[in-house]
Structure I
Amino acid sequence: MKIAQQDFEQENYQRTYFDKNKDSNPSESYFNFPSFLITFKELLIKSIPRVLCYELNLITMSLINIYLLGQKGNLHEIAAFGLGDAYGRIFGYSVIKHLNITLQNNCNIAYSAKNYELVGIFYQRGLLFTGFLCVILAPLLCFSSHILGYINIEQQLAYDAGNYVWVCLGSFFASSYYDTTNNYLQSQNVVYPQIGLQLAQSFIHYFLADNLINKRDMGVLGAAWAKNMSDFILSMCLYFFITFKSPTPKTWIEWDKTAFDNVIRNLQRALKNGATSYLEETALLILTFISVYTDQRAITVTHISLNNSALGHISFFLGFQYIIQNYIGNSIRRGHINKAKRRAFHAFISIFILIVILLICLQQNAKSWSAFLNSNTEIQMNMVRSLFIYQKVLLCDGIQITLCSFIKALNKATIISYIYLFCYFVGTTISYSSWENSKEMGIWSGWIISNLMASIAFLVVIKTTDWEKQHKQIKFKMLQDKIFVEVVKK
């Protein structure tokens, strides 16, 4: 009798989930100001915690280390750290980070469908994927000095950058566990405990890094060991929190062998969905590799500092991208197409307003911005001189990432990957060919052209896509994946 009641409730929820009649005011104008304010407020409230998580991660991973290395005035050490950081992200941290975006999205959909056990299975499967990829990627991190030695850069720079990556191997494993668990918790709106933990980690990391880099004069290796220790402490704190505090009792289940079902197919799907944002970040990090092809270390370090600022604003927009994707995607999944289009329009206007605010703040606080990113006076002056081109980078990135979130909401991730591959190949080629003569202006011109091309392509895709047809395909996939069906234990 109890099982029959559960089946009835599940079927009833499935019917109401796809009830198109719940799309209130289907003919409401896009320019309804009260409706816009509701969207703006919801996006802001829901995105800020995730933005903070992304930004605190960047502060601990890169900005503190570069700031403290800059106090020593050794530009070679900053360049070695920047190159090692970029390599470690491309072949390690960023792979896991963008893989887990798929985990968070899957958990969010299952959680909204009230299939709590499936959320737990998604998390267990995510841990399996993360562990597998960590083992696969570890050799690339271990032999980073040798690999960097083959790209025709200064041998001492390649050796020091590779040593940083190798020593950070423990940090890679620890942060991978943290990122997987963090995405699982965020999918259920458990966010503030992680913000508190990451804030504490930032303070701990600063004192550890200051002691090892400056007081013990360990330089780049001091930055690596500080990162190892702070990431290990962060991961252990999250483990104890989720184990003993039990913030998600509905989805925290015993280990289920169902997590092993169709592992290869699910891993391929996760990698395909995560490839879109990974390609963008990788294209940005490749610019760091281009910047080391000069004898003027001040120019290289200036670009590394600007690159970290770019990672900061991309993290800002990515925090909004996930919320926008789910905000619009939820309406599309339920068949509320007109509502989804209104939300997309309001979300775009909201992000554009935030971009304008960021540009004004950046213009008014240029010196503080440069001082925050690097403590070296020469580098700060170079950054202020590069502000004009950097503002264009910020504008293009914000628009492109927002348009990308609309296509993700339409469940068309594959076409995003193709667009990114083409656009960033063209842009990176332009950056490489322009770097020697135009320096920062040349390297960022290629990036801006990439984003403009991607934005135009995204607009064409959004305009030509049949949103109603996409709803039907998404609905079919959700039913096929048994999102609304309780997992039967074997």
Structure II
Amino acid sequence: MSFTKRKWHFENRNNFQQALKTNAWFLLNASPVNTFAPQPATVRGHAVHLGEDPKGETFLYTNGRSVIIRNIKDPFVAAEYTQHSAPATVARYAPSGFYIASGDERGNIRIWDTINSENILKTETRALSGRVNDIAWDGESKRIIVVGEGKDKFAHAFLFDTASSVGDMGGHSKIINAVSMRATRPFKAVTASDDMSVNFYPGVPFKFEKSLTEHSRFVQCVRYSPNGDYFVSAGMDAKLFLYDGKTGNLISELTGDKNGHTGGIFSISWNREGTQLVSCSSDTTVKIWDIASKTVVNTFNVGETSGLVENQQVGCLWQGEYIISLSLNGDINYFEKSSTTPVRVVKGHQKAITALTTVPSTKTFYTGSYDGQVHAWSLENGKPAHHKVTGSGHSNQVKALYADATGKIVSIGLDDTLRTIDNSTKTFTCNSSFGVSDESVGTNGAPASVAAQNGIVVLATLTGSISVTKNGELLASLSVDWVPTVVAINTTSTLIAVGDEV
């Protein structure tokens, strides 16, 4: 087999321009059927504060520059807010439910409407000079406290509509990780910091009163109970402390009768009655605590293998009947109070999607991402469905995916390997018809694009190499002095197209 090279030109420029206009019209007038949301962004050693919906219908988190509003009952229903100019870090509903305040890595706060799909901006202000770690509203949906990193301050309290200051939030010597406000008058605020202290601020206006120094390591979270009677702090020393909500005085440590966490605690969340709370930890467990007895009611173990870093629990939320937690790898875990393991795990991409292919004659498509993961998405019986592709996958960015007419799928990655995926089992697998008799085959250079049909694989590399193989045997090869960026093959395996970056 040898290449017969042809260079194609559009002889009729008007027809080409008309085709572009037709495609542009289609894209502009197309309406989305479903939004497959990304998973929450996570960073090892940092808590993720999930946002609670006062109506109990959705929850909030961030990924990249987007704020994700996700239905808690049906996670396939999601909306996206994309107006931040820097990576978003946290988002919080106002108690009224009419507004959301979201922050980003540059210290910007955007307060926007939740009633209209346009998400009209109400207020924008730069609250801090660095990353926003947490946001709290007062019970009247009028005042906001923002905490995080900064050069001159680590917290700022202001009115949501005018951004006018409503207090001095000094007192910490290091970044603040979390903030919570008492929902009823008299208003109080508490903050948790890397300086190993929890600060107590009466208001309004808010003013520093005292530091609570029971923790011996970074304090990751602090939360008031819904009725304001208590607040609880959580730290990397694996300890929880219970305080009086009005005075800020220590009541006791929650020890759990030696059933407490053995690793740092990242986040906590109260039930709506204020009688119990849920905590999550780097020890890969989630626990329910009873406040009256100060004991652990139940422990949930996450992951088939305990202790794995990817199973560290960095965020949690108790909203109505739903208890959810967030794993470091982005998995969202659902629990029932009587279970010991997740009853549902929602998976998806955490990193940018870098490759996509559709499976012919099906309602399934595959996506690959910057971190090497591949996921399958489909509409099964009219409802969205998702499967993470398991097995020996890529260790680096997925560069391209391609599905042939029979549904056989090949993938290439910047780990310089070509792999195959079984569409029926959603697993990486050996496929001798594509020459993959082992877990993978090398690409002999950084891959650029791949196409496959009827056992024939066309592979282009960034070094200018184009090869055609069948059943693992080389049929033809070509070296070019330009960089091929995309290849395709027709369904009869008689024509191959190669495009470059010019």
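Just so you know, all these numbers are worked out from the coordinates, no wet-lab data involved. All values reported here derive from a predicted model rather than from experimental measurement. Cβ atoms are built from the backbone, for glycine too; each structure is taken alone.
A value of -27000 for helix-only ellipticity at 222 nm (-39500 (n - 2.57) for each DSSP H run of 4 or more, over all residues; to 500), calculated from one of I, II, originates in structure I. Rank structures I, II by distance in nm of label points 7 Å out along Cα→Cβ at positions 89 and 105 and report only the one at the top, that is, the highest. Structure I gives the largest value of distance in nm of label points 7 Å out along Cα→Cβ at positions 89 and 105 among I, II.
Can you tell which of I, II yields 7 when relative contact order in percent (Cα under 8 Å, 6 or more apart) is derived from it? Comparing all candidates, it corresponds to II.
Structures compared: I, II; top value of mean projected area of the Cα convex hull in nm², i.e. the largest, recorded for II.
With FRET efficiency 1/(1 + (r/R0)^6) of positions 265 and 473 (r between Cβ atoms, R0 = 30 Å, to 0.05) computed over the structures I, II, the top value is the one for I, the highest of the group.
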